[in-house]
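Participant: Next up: the structures, one after another.
Just so you know, all these numbers are worked out from the coordinates, no wet-lab data involved. Predicted, not measured: the structure shown is a model, and the values here were computed from it. Cβ atoms are built from the backbone, for glycine too; each structure is taken alone.
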Structure P
Amino acid sequence: MQRLIRDKLVIILFFLFSRECTFHRIGASMSRFRISSFALFVSFAVSTGAFSAEKLVLAPNSNVAIIGNTTADRMQHHGWLETYIQALHPDQKLAFRNLGFSGDEVVLRQRSDNFGNADQWLTKVQADVVFAFFGYNESLKGEAGLPGFKSDLAANIDAMRSQKYNGTSAPILVYFSPIAHENLNSPHLPNGEESNKSLALYTQAMAEVCQSKEVRFVDLYSSSAKLYKIAQQPLTMNGIHLLEHGNQAIARVIVSELFNTAVETDGKYLKQLQEAVLERNYYWFSRYRVVDGYNVYGGRSKLAWFNQSNADVMKREMEIFDVMTANRDAAVWAAANGKAIEVNDDNLPKELEVKPNKQGPLEDGKFPYLGGVEAISKFTVAEGMQVNLFASEEMFPELINPVQMAVDTDGRLFASVWPSYPHWNPTEPRLDRIVCLPDEDRDGLADKCVVFADKLNSITGFEFWGGGMLVAAPPEIWFLKDTDGDDKADVKIRMMQGLSSADTHHSANALVIGPDGGLYYSRGIFNKVATETPTKTFRSGASGVYRFDPRTFELEFVFPIGPNPHGDVFDQWGFQFANDGTSGTGSYVNIGKGIGNKQW
């Protein structure tokens with residue numbers, strides 16, 4: 001399937017599908033296409049060293065860690081690279097753990113307090129093999145940054161080779177270049193011409209360093225550039241971040257490069273394997289990127305009551321996540337052999353019993369709470385105004401811990417609910433949702449509760465946009481859309497990655513579209529954002545109001561307010577008002593760059 005002649009690599013990629021593939025242009029109409037029994041032959045000339053020409057051999061029971069930037073991070077949510085590798089090694093019992101993080105560079109890897117460094121996490125997963133995806137964020141420094149990058153990369157290789165993450169031997173290292181910048185011919189996005197000049201230079205620099213160090217290197221820049229030219233639809237959502245079918249195409253290139261062979265093309269077989277991979281990744285992502293990390297390992301983890309700290313309780317939950325993840329490795333291995341097994345979680349560590357830090361007067365220390373109707377009697381209502389209960393948890397059990405609500409253009413109330421606060425307990429169902437509460441008979445009472453979207457984690461806010469809605473579920477912002485009219489989101493796209501989730505109730509909240517079309521949100525202390533845009537790497541630890549442009553995928557800091565802003569609105573003249581949830585003070589700012597930021 002693959003023939004190597006010195007520095008030239010000839011790859012034949014087969015795309016054999018029997019199912020319909022759909023591409024969603026975000027905020028626009030959809031286009032559909034079908035690829036059925038279609039074979040695509042592509043020849044690539046890729047600069048590789050002699051070392052890279054050797055077939056990668058994975059020993060039985062190898063632990064494969066994936067590190068790097070958003071390219072690495074997004075791979076776990078599509079699962080194709082592991083799916084293909086597992087299909088080629090059905091009896092090897094390979095365990096993959098994705099440690100990717102938006103904004104990561106060879107040296108700079110921003111994390112919240114006490115998260116743990118790269119070596120600590122690679123040791124935790126006992127990495128035998130490390131797939132490293134770097135170069136995009138570094139390439140933004142241009143030609144001037146090349147000497148430093150080459151020096152940092154060489155040092156990184158030496159440092160990792162000096163480690164024994166598995167306890168016995170140095171890891172096998174494979175480095176991957178950044179992908180090329182795809183020209184989407186969008187008026188809102190750069191065409192990638194300038195970016196690609198720099199990306200090509202950094203790819204060549206990586207090739208030179210890896211060859212000098214005799215480390216395997218895969219040139220994804222050249223491969224992706226050629227794929228863009230023949231693709232029938234865009235492979236990226238913004239020029240730099242791959243959609244699922246783009247990740248699938250790149251995964252095929254990687255597998256052909258590393259293992260000198262084709263991948264399996266049995267659609268049903270691969271789909272079952274991919275589903276097992278995604279199920280396992282679901283638990284691992286919830287563990288590695290656990291929300292509310294400030295309580296797990298940060299400053300608030302030391303708070304204790306009854307000789308039991310936050311860290312004691314939450315680290316036990318992390319241990320449960322670890323075991324549940326490992327249990328699902330077995331399901332992946334079975335699927336790689338065309339079998340299906342029921343995952344058994346009988347071996348989980350026992351949860352710690354937690355006493356409330358404040359005891360109420362009722363049985364088991366509970367407190368009495370007013371019902372929805374009863375609470376109205378405590379209101380002071382202005383003359384001429386009327387208050388009635390529209391919806392409550394008593395009426396609809398799904399309506400637990402509502403965080404934000406908004407009315408769509410059809411007059412229907414939507415609300416985000418957060419039962420899992422401060423983070424999901426892995427032994428319980430994940431019930432964080434967006435719900436719709438229509439009042440079809442216009443009597444001022446919700447008639448029903450429809451789950452618009454579920455299986456999200458820690459929904460801190462949402463706002464309508466592009467025929468759907470933008471949803472903050474740290475560490476990501478999603479785009480959700482209902483395309484078939486059943487009031488359930490069937491389009492789910494990760495629009496932005498890298499929102500900090502170290503302190504969930506301080507994370508992105510109070511989402512609102514401004515008069516300029518940007519998505520504004522508030523964010524408090526202890527959180528550190530690191531995200532990649534088509535033009536820059538944006539990093540910030542500041543409290544205040546941020547602006548994300550869903551058309552350009554750019555993020556910026558607008559103005560400071562702190563320590564924990566939790567409200568953000570615009571008036572009819574375009575003036576922006578935001579308030580702090582800790583101090584109770586407010587600020588206003590002229591739309592734009594924070595000119596006129598004052599307290600009120």
Structure Q
Amino acid sequence: MESLVKGNASNNSDDFYFEMLSELQRISNAKCAYIGFLNEENQPTTFESKVFLFEGQRRENISFSLNQIDDELITYDKMLVIKKNLEKFGKNELFEKLSAKAMINCPMNNDTGQLEGSIVLIYDRILDLPDSFYNTVELFASRSAVEIKRDRLERELHQMAYFDYKTKLPNLMYLHQQINESFDTNIQNGTQSALLIVDLNKFAEINRQFGFNMGEKALYEVAARLKNYQTPDISVNRIGGDEFSVLINTITDDPQGIVQLHWEAINALVEKPIIDGHNSMKLSCSGGAVIFPLQVEQKPEILRCAEIALEQAKQAKRNDMRLFDEEILHEIDRQSRLVSLLKLALIDQKELFPVFQPKVDANGNLIGAEALARWVSSEIGFVSPQEFVSAAENSGFIGQLGFWMVEAVCKQINHWQAMGIEFKGRIAINFSAFQLIEEDFVEKLVQLVEEHHVQPTQIELELTESGLLTNMGDCVKKLERLRKLGFTVALDDFGTGYSSLSYLKDLPLDVLKIDRSFVNSLDAQNTTELARSIISIGQHMSLSIVAEGVEDVQQVNTLSQMGCKIFQGYYFAKPMTADDFFTWAASHTHESTTRLAHNS
């Protein structure tokens with residue numbers, strides 16, 4: 001019981017409620033017990049059980065209207081105990097079936113005192129329980145209120161991570177999951193799926209011609225039309241500003257013909273005029289599709305192949321759809337060439353170099369920096385980090401790239417020190433999940449830092465949620481070892497992955513980075529409240545909070561008011577070379593926090 005009250009029994013809310021209710025029913029020998037919640041979204045006067053127990057066995061959940069309950073049996077602020085003669089409070093179908101004679105109803109309230117739900121115990125006898133039991137019920141209700149808050153925050157985080165906050169459609173991250181599931185099902189059943197990417201043509205011109213508000217209305221209207229096009233076998237996602245995906249599952253015959261039929265139907269939906277007062281507009285779209293696993297046998301290639309097909313459609317002519325074909329394989333060949341060139345670049349180390357993006361306080365004073373890899377190939381020119389990091393991960397040498405980055409940062413710190421430049425902040429380096437699971441990751445990292453006479457306190461490890469959860473037990477042990485040596489650990493892009501609050505307390509963290517998707521949508525009320533909650537939780541855990549992707553002063557002010565003190569983004573500075581970083585830092589230094597200055 002002690003573990004239940006303290007909340008250590010389970011990280012799963014349903015398990016917690018079941019274990020708690022089972023314990024209460026067992027101790028008090030209740031005939032029936034349930035935990036119920038108000039259905040706030042659809043029917044605010046309807047009560048729905050989360051867990052329903054009858055004679056110690058879990059049964060199907062129930063729901064009922066509060067209008068069917070005697071007002072005297074509804075409590076909003078304190079526990080209600082009816083020790084006998086429950087039948088005097090009016091007829092109730094459930095009470096009659098149970099021959100109920102007594103009841104305990106203990107409310108569960110949120111932080112503002114509003115009723116969230118109740119713990120209800122029903123007895124077929126006159127109650128004769130010690131006062132200590134009623135105290136236990138109240139303790140459980142209090143603990144449940146904390147669980148309710150955590151549940152709600154996790155749902156909101158999930159909504160932010162997997163759904164577009166404007167259109168409420170699933171987003172790109174959700175699409176990756178759907179593609180993986182569809183691929184596995186197709187392999188098992190011998191069926192096919194098709195991914196169709198739909199891009200609105202010249203959407204920026206609509207904003208310029210009709211105004212931003214009309215452009216927003218057009219976007220919402222297209223999203224609504226596509227949402228109505230969904231069926232159990234067809235799902236629609238918003239995966240970009242004016243880009244949507246349509247995933248068509250369970251195709252058994254003529255997949256190319258099926259894709260064409262769906263394209264024609266979707267194109268007709270998009271082209272239907274949108275009218276707003278005296279304004280009328282007609283949109284058009286382009287499409288790119290791929291059939292899998294017929295055309296693509298690698299999951300990570302599916303979305304990319306559909307995007308390449310879309311690009312071909314847009315280059316050929318607007319208002320057209322192209323299906324992935326053999327000609328697109330030249331792009332895959334380029335990826336193979338990219339991997340070969342990157343391997344060579346890692347050997348000679350002349351084309352790769354680090355850039356540094358400052359981390360600052362609200363006044364722009366330097367706190368630290370994040371080091372990022374850049375590559376300018378002598379054969380193909382500038383290669384985007386997203387492209388070559390993805391290539392490194394897919395080809396299995398992301399670890400080599402990661403340790404090159406560590407060495408490059410250490411060399412730069414040595415160079416600054418040799419010039420008499422003192423940097424008291426930390427340089428953050430991103431590490432992949434593939435690196436962290438390497439058996440000798442800690443030894444390699446420590447060896448590199450020691451070889452270059454760099455203090456561990458100067459290095460910060462940035463890891464994503466997915467990276468930490470790949471093998472959580474092993475990751476925790478490694479990170480604890482590194483923290484003892486003086487390294488700090490940051491959780492990057494929080495809220496974009498699994499986003500469970502239950503594991504945060506188990507991770508050895510120093511820094512929590514709020515993802516740019518939260519920062520960029522602070523104008524939405526739900527996002528603002530969610531960001532405030534994340535900052536509050538981070539502060540409660542004594543973590544430093546960093547907001548990344550900050551682009552304007554309003555975001556800085558809003559986040560500062562919430563308690564965020566460290567910022568990173570284009571509003572303050574873009575990533576820059578080491579020399580430019582030194583020049584920038586010389587005029588953005590606060591003596592009490594970080595100093596980067598030339599000692600003469």
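Participant: Can you spot which of P, Q the value 23.2 was calculated from, given it is mean count of other Cβ atoms within 10 Å over residues 250-257?
Facilitator: On the way: P: 23.2; Q: 13.5.
Checking each candidate, the match is P.
Participant: Next question, about the same structure. Check the numbers for FRET efficiency 1/(1 + (r/R0)^6) of positions 106 and 194 (r between Cβ atoms, R0 = 35 Å, to 0.05) across P, Q and tell me which is largest.
Facilitator: Max of FRET efficiency 1/(1 + (r/R0)^6) of positions 106 and 194 (r between Cβ atoms, R0 = 35 Å, to 0.05): P.
Participant: Still on this structure: Using Rg/Rh (Cα atoms, Kirkwood Rh), single out the structure from P, Q with the greatest value.
Facilitator: Greatest value across P, Q: structure Q.
Participant: Taking distance in nm of label points 7 Å out along Cα→Cβ at positions 458 and 490 as the quantity of interest, name the structure among P, Q where it is greatest.
Facilitator: Result for distance in nm of label points 7 Å out along Cα→Cβ at positions 458 and 490 over P, Q: largest is P.
Participant: So if we calculate mean count of other Cβ atoms within 10 Å over residues 210-217 for every structure here (P, Q), which label has the highest result? List each step's numbers first, then the result.
Facilitator: Working: P: 18.9; Q: 14.4.
The structure with the largest value is P.
Participant: If helix-only ellipticity at 222 nm (-39500 (n - 2.57) for each DSSP H run of 4 or more, over all residues; to 500) is computed to be -8000, which of P, Q is the source?
Facilitator: P
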